[in-house]
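Some structures to go through are shown next.
Please treat every number below as a calculation from the coordinates, not as lab data. Computed from a predicted structure; not experimentally measured. Cβ atoms are built from the backbone, for glycine too; each structure is taken alone.
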Structure P
Amino acid sequence: MTSPFQSIRWRLQVWHGLLLLLVVAGFCAPGYQIALENQLQRIDKDISQMERRLFRSLMESARTSLYPDTTKDKDGDRPMISLGQLMEYLREKPITPSVDVAALFQGHEPGYAYFSIRNSQDEVLLTSPNAPEDIIFLPPAKSDHLEDTRTIERRREVRRSSPSGFRIVVGRDISQDLDAASRFAWTQAATCLGLWVLGLGGGWWLSGRAIRPIQTISRTATRIAEGNLKDRIDITDTDSELGQLSKVLNNTFDRLNDAFERQRQFTADASHELRTPITILLSETQRVLKRDRTPEEYREALQTCNMTAQRMRHLVEALLQLARQETTQGLNGHASTCDLAAILEDTRIHLTPLAAERGITLAADLHPAPCVGDPGALSVLATNLVNNALQHHQGPQGTVQLSSGTRATGESFFAIHDDGPGIPGEHVPHIFERFYRADKARTSAAGHTGLGLAIAKAIVDNHGGEIAVQSTPGQGSTFEVTLRSDRSL
């Protein structure tokens with residue numbers, strides 16, 4: 001059983017979960033931070049507004065005290081006072097802001113506000129009754145105004161310091177805001193967690209659909225490995241990468257099945273064909289050994305055994321040659337430039353004596369047909385086709401025509417035509433099968449192996465060519481071999 005950590009689906013799910021977690025966290029954390037910063041900015045704005053109201057109220061109270069109603073400028077307004085004057089006034093005569101402003105800085109209910117004012121000597125000039133004791137002021141400013149905002153515990157404070165020594169802290173309780181922010185954070189975390197779990201579920205479903213074809217391929221390959229060679233992968237989506245892989249694997253399984261079938265058939269045919277000569281050898285030797293024989297009888301028995309052994313040798317050589325051709329993919333490094341016309345001419349010269357014994361003329365109409373191929377294999381091909389024409393020719397006289405040339409398409413070809421009886425139509429689809437004989441009685445008596453055309457077909461296939469048969473009863477037959485253009489020069 002596959003460990004979860006070794007499963008592709010689990011690995012995909014882990015990576016998907018990690019990436020999704022990073023995406024969700026990358027969305028939630030900045031979202032919460034932005035919301036919190038916006039809330040703090042609103043709080044700071046609210047505190048600044050309260051500070052301005054407080055400052056205006058104090059300035060107005062100080063101006064009223066310093067400049068009574070009778071002291072006004074030409075426009076009817078009281079003169080402005082500086083921070084230094086305000087500080088001196090607060091130091092000498094404590095004042096309070098207006099009633100409505102003072103109401104802002106009362107009590108300790110959630111959201112309460114407070115303030116405290118000091119000078120450069122750290123003397124408390126004015127403070128609200130509810131101001132905390134742990135207020136920390138900015139140091140006295142030397143040349144430029146100093147200001148900042150800070151959050152301490154559950155309070156938010158705005159602090160300012162001026163070169164005149166005026167220092168003020170205005171703050172507000174933000175417990176409700178922090179609680180709201182905490183609820184928002186938990187809500188957002190729960191939402192993001194839900195999205196993450198939903199994404200994991202969707203990722204698990206998607207990875208399952210993605211892995212399902214691989215599981216199908218694995219199960220099918222296992223069944224094939226167990227011996228079910230005819231089983232194939234069920235392809236539903238032929239356009240996807242896995243669909244294309246399935247097609248390649250199915251084609252591979254088809255070739256493997258064909259190879260096993262050929263091997264099984266090859267073994268069965270070879271066993272069947274070798275059984276007869278072996279039986280003859282055993283029978284003949286047992287017959288001779290039953291009693292003493294005359295020299296002539298021994299000589300006759302030895303001749304029979306020799307002929308049977310010769311037939312067995314030819315059969316074994318043909319079987320080995322066929323096996324080599326069928327197990328070779330392509331030319332396998334034996335390709336060279338050759339001319340089909342020269343190969344056919346050598347074949348004609350070599351087989352002319354055999355044709356003369358049968359009263360058959362080997363005629364030639366050969367034109368140059370250059371190609372790239374294995375000269376030895378092409379010679380065997382030509383010899384087998386000419387031999388086949390000679391063996392199946394009936395009558396004391398006849399002609400076998402050899403021709404070659406190059407087509408306008410650039411393909412090289414050669415043809416073997418005989419004027420014999422032809423091949424019956426029902427036999428044409430089977431003539432390239434191993435040990436198939438259209439005339440079983442005649443060819444078996446002549447000692448033929450029945451492998452010549454099978455070897456020829458294998459050679460043509462290895463050269464990437466085609467072999468075609470045309471036969472008309474009573475008018476002869478023609479075998480035509482064409483090499484593909486990418487094999488031609």
Structure Q
Amino acid sequence: MKAESKYKGSIKLSAIGDALGWITEFERDPSSLREKFNTEKIDQFYSWEKKVGGRFYGYVDYIKAGSYSDDTQLLLAVARSIKSDGSLNNDYFAKIELANWLDYSRGGGRTVKTAAEKIQRKSVQWFNNFYSFKVNGENNDYRQSGANGAAMRVLPIAMANLGDTEKIKEEIFCNSIITHGHPRALLGAMLYGYAINQIIVIRPEDFNWENYITQIGLDFPNKFNLSFINKPEIKVWLKEWNRSSGKPFELLYEEILIETRQYLRLIYNNIKQNISVKETLQQLGCFASATKGSGTSTVIAGIYLATRFHNKPLFAIVEAVNALGSDTDSIAAFVGGLTGALHGHNIIPEKWKRVQDIEYLDKISERLLAISEGRFEEKRNNFQLEKKVLNNPLNDDFELNQEIEFVPLGKGEIVNINRQPTLTKGKYNLLIEANLEIGQSILVSKIFNNSNVETVINTNNPVSDIEAITELASINLKPNVYEQFKEYIAKHTKLSKEQIRIFELIIKNER
């Protein structure tokens with residue numbers, strides 16, 4: 001099998017797993033899937049929607065079938081940050097890619113978003129982004145950030161440095177500490193990179209799951225020792241980490257190494273004994289609220305599913321997607337990355353080829369392969385900002401089909417504009433969808449103030465007007481009345497602006 005097929009398979013199936021798993025990420029039982037999608041198991045793409053931004057300032061994100069989430073967005077950001085020698089430009093990733101990602105993030109978690117906000121401080125560099133934030137009145141510290149937000153983006157690092165395990169380990173660690181400080185996040189990311197590096201060189205017919213897991217676990221503490229700890233930036237980071245911690249990082253890291261090795265033994269024994277998927281994921285902590293997003297647990301869950309069902313690779317991804325109550329999008333992305341690296345992209349069924357930006361995913365795969373083979377010529381974009389800039393829009397003066405630029409992704413065109421009122425009076429969300437020349441599509445959102453929200457809502461296309469009036473109805477009408485209203489709107493999609501205006505007045509009088 002050609003290397004190109006494995007690279008494309010890994011990147012695309014990672015995005016496919018993310019897109020499928022995003023649908024089920026917040027579902028808790030098959031009955032909710034049946035109610036929303038008329039099925040009890042997700043194995044294909046659906047259009048769906050979710051409320052974003054909270055009760056008072058939020059909007060409805062209408063998600064097209066095949067759309068991926070922050071897992072893939074940040075994976076692509078990392079891929080663009082890799083230099084021709086396989087090393088990362090972490091300054092570029094942190095200050096440009098990550099900082100501007102906030103404008104188009106979809107499904108992003110609190111930790112990564114906070115890190116992206118904090119990295120914009122002028123005094124902060126990529127290796128000292130220490131931060132804290134409050135959740136429900138409790139303080140959360142960077143050193144406690146042990147989720148999989150680092151692991152989900154590092155696949156390109158392993159692919160760009162194929163065969164060089166020490167470099168993969170170091171580059172992943174350095175990139176991971178930009179956002180996460182706990183050993184579970186850092187080790188989980190390095191473990192995923194190592195697992196990809198091992199599986200991508202194996203032919204599917206030669207794969208032996210016992211040998212694969214055994215090889216990963218062999219001499220585990222030494223294999224994942226921090227041999228680069230004396231790198232100047234890491235020394236600065238480590239000194240700061242230990243300055244305000246009750247337990248030294250080195251000691252905590254050793255404890256997590258032991259814990260992770262035990263998890264590897266667990267999945268080996270459970271496959272041997274044919275223990276169920278649900279029980280195995282439960283033993284890994286994938287359903288417990290405190291550990292469901294753990295960097296180590298979710299990566300090992302991905303390794304487990306990809307190896308247990310190596311002869312049924314598509315089934316492995318669907319199992320991850322439907323492990324309701326777990327971090328389905330990230331686990332499915334890990335399974336997809338590993339499965340694609342083993343089997344290549346020819347196993348992808350037609351129904352999954354509708355994944356967002358599939359041609360761009362191929363382009364990124366080709367770039368990573370060229371880097372790994374030492375034949376990539378680096379070309380940095382020099383933005384002249386000749387078009388209207390879409391980053392952090394200050395005014396609502398964009399038009400449909402308008403040419404724009406988005407730093408760092410380049411030029412593009414606006415393909416949809418949607419304005420949705422918020423529950424808070426006098427505010428609304430502006431949502432702009434753009435297709436960029438590089439092949440990536442983004443959705444930028446921004447809250448604006450306006451004392452005459454009705455006028456703003458009605459200045460664009462009929463589809464956006466209908467979406468806005470439906471959102472307004474969901475806020476103001478009683479549930480049974482709202483359901484009747486939705487049925488009416490579904491049958492009358494070509495309402496005039498005058499009719500929509502009358503509906504607005506009636507609905508607002510229901511407050």
Structure R
Amino acid sequence: MTTTPPSSAFASAFAAVDLGATSGRVILGRVGPDKLDLTEVHRFPNTPVRLPDGLRWDVLALFQGVLDGLREAARSGGVVSRGDVSGGVVSIGVDTWAVDYGLLDADGALLGHPFHYRDDRTDGVAERVWAEVGRKELYEVTGLQHLPFNTVFQLASTEGTVQRDVARTLLLIPDLLVHWLTGSIGAEETNASTTGLFDALTGTWSEDLLGRLSLDPDLFPPLRSPGDPAGTLLPHVAAYTGLDPLTPVTTVASHDTASAVVAVPATEPDFAYISCGTWSLAGLELDAPVLSEESRAANFTNERGIDGTVRYLRNIMGMWLLEECRRSWEKEGLPHHLTTLLTDAARAEPFASVIDPDASEFLAPGDMPARIREYCARTGQRVPGSQGAVVRCILESLALAHRRTLRQAAELAGRDIRRIHLVGGGSRNDLLCRLTADATGLPVVAGPTEATALGNILVQARAAGLVGDLADMRRLIASTQHLRHYTPGGDSAAWDAAAARLDSAPRNP
């Protein structure tokens with residue numbers, strides 16, 4: 001992320017609230033002619049809490065972090081009146097992860113802390129939903145990849161509970177934060193498309209699915225599109241942050257992956273993207289969903305992007321695997337600094353063992369190194385003995401998963417891929433980027449690292465009339481952000497052999 005001091009060239013400031021699975025940030029973006037600068041003004045932890053009934057998000061602590069961050073943004077960016085884009089904080093946008101939600105009662109009060117998607121309350125719930133709406137039919141309507149924590153399954157797990165019975169409004173996490181900032185109620189469409197209750201063809205809530213699953217349609221708010229106004233700050237929010245009460249909150253692509261895809265610096269067609277962070281989201285940008293049986297069997301998702309685009313992708317367990325290993329090693333008093341681990345991984349023997357990153361045993365928090373060793377033993381492979389060998393196994397396996405996913409996406413969508421854009425935190429990982437280029441045999445452009453915040457800010461800037469269409473946004477990213485280029489090399493036969501070992505491993509249903 002660049003940290004160039006503000007200057008007169010950066011006349012308009014936009015505050016991006018960007019919440020990830022482990023931390024939240026408020027980032028101030030200044031946009032001017034051929035200029036785009038980011039400054040992180042506040043970072044705060046996102047620490048889930050395990051309660052007797054399950055794993056929950058501490059959403060009140062997150063909202064306090066948002067307020068503190070907006071106060072820092074006001075101090076850094078200045079305060080302006082509504083409609084004034086000559087300086088100061090012009091607007092605010094909020095993005096987070098997908099699928100999780102809060103329920104409000106008739107008075108608008110939150111009914112308990114939202115559940116974490118990694119909580120095990122949805123184990124076995126999908127079968128109950130499929131008994132009402134067949135798995136194939138569900139895909140034909142929603143186009144959504146099966147993940148056990150999709151919102152539709154989370155809701156099914158609450159059937160018959162008091163909380164569900166008294167709930168009057170469901171708000172996905174970014175919509176809940178926007179509600180607390182402005183008092184307004186709405187559902188942003190890129191995030192709504194991840195619920196398993198959104199019609200991929202019509203771009204609306206599926207009334208048929210809601211009815212068949214005994215879900216009250218009134219629970220689901222009206223949809224908003226990126227760029228729509230979401231309201232202005234509530235008086236107590238303005239007083240705490242120091243921002244003008246008329247500061248608008250602009251609807252952005254509130255699913256963090258959708259914002260990241262906005263910031264893919266593609267200037268030519270036939271590209272693929274990998275948004276790599278806790279998850280690797282690998283896929284293509286299409287004009288229409290792919291709802292074929294082959295697509296369903298391959299477990300691809302059709303999620304909404306901005307301007308009517310479709311994010312055709314598959315979720316791959318991403319840097320979560322490495323970060324969980326680091327947490328375990330830290331608890332054990334072992335070296336856990338990323339630079340050291342990557343150096344050791346680069347020296348480790350290639351292709352000693354590979355794992356399927358999406359195997360179910362890797363989903364929950366816990367002792368990830370032990371699970372990886374157990375997986376390798378169970379599949380008859382060499383068990384990695386050193387930390388460097390474990391990290392090498394993770395990164396090569398992710399590169400192979402990127403290769404498998406993008407090749408399948410291209411085949412199912414009838415598209416060619418000439419270049420891969422790898423964005424997000426994983427783009428800082430030089431070894432992963434190099435391995436992805438070698439595995440796929442395609443050039444990889446790495447960066448920007450802060451793709452999600454950049455996409456958030458550019459949608460706000462477009463709503464303010466400062467940038468043009470999606471192509472203009474991407475040209476601005478390509479011309480202002482630091483990008484690294486990787487040319488494929490390595491032993492292609494060795495990659496093919498490793499891919500065959502991965503493909504022969506048992507897959508999740």
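Out of P, Q, R, choose the structure whose coordinates give mean count of other Cβ atoms within 10 Å over residues 91-98 equal to 28.0 when calculated. Clearly, the read-out refers to R. Out of P, Q, R, which structure matches -19000 when helix-only ellipticity at 222 nm (-39500 (n - 2.57) for each DSSP H run of 4 or more, over all residues; to 500) is calculated? Only one of P, Q, R returns -19000 for helix-only ellipticity at 222 nm (-39500 (n - 2.57) for each DSSP H run of 4 or more, over all residues; to 500), namely P.
If Cα Rg over 2.2 N^0.38 Å comes out at 0.94 when worked out from the coordinates, which of P, Q, R was used? Only structure R yields this read-out. Rank structures P, Q, R by relative contact order in percent (Cα under 8 Å, 6 or more apart) and report only the one at the top, that is, the highest. Top value of relative contact order in percent (Cα under 8 Å, 6 or more apart), among P, Q, R, belongs to structure Q. If you line up P, Q, R by mean count of other Cβ atoms within 10 Å over residues 147-154, the top spot, with the largest value, goes to Q.
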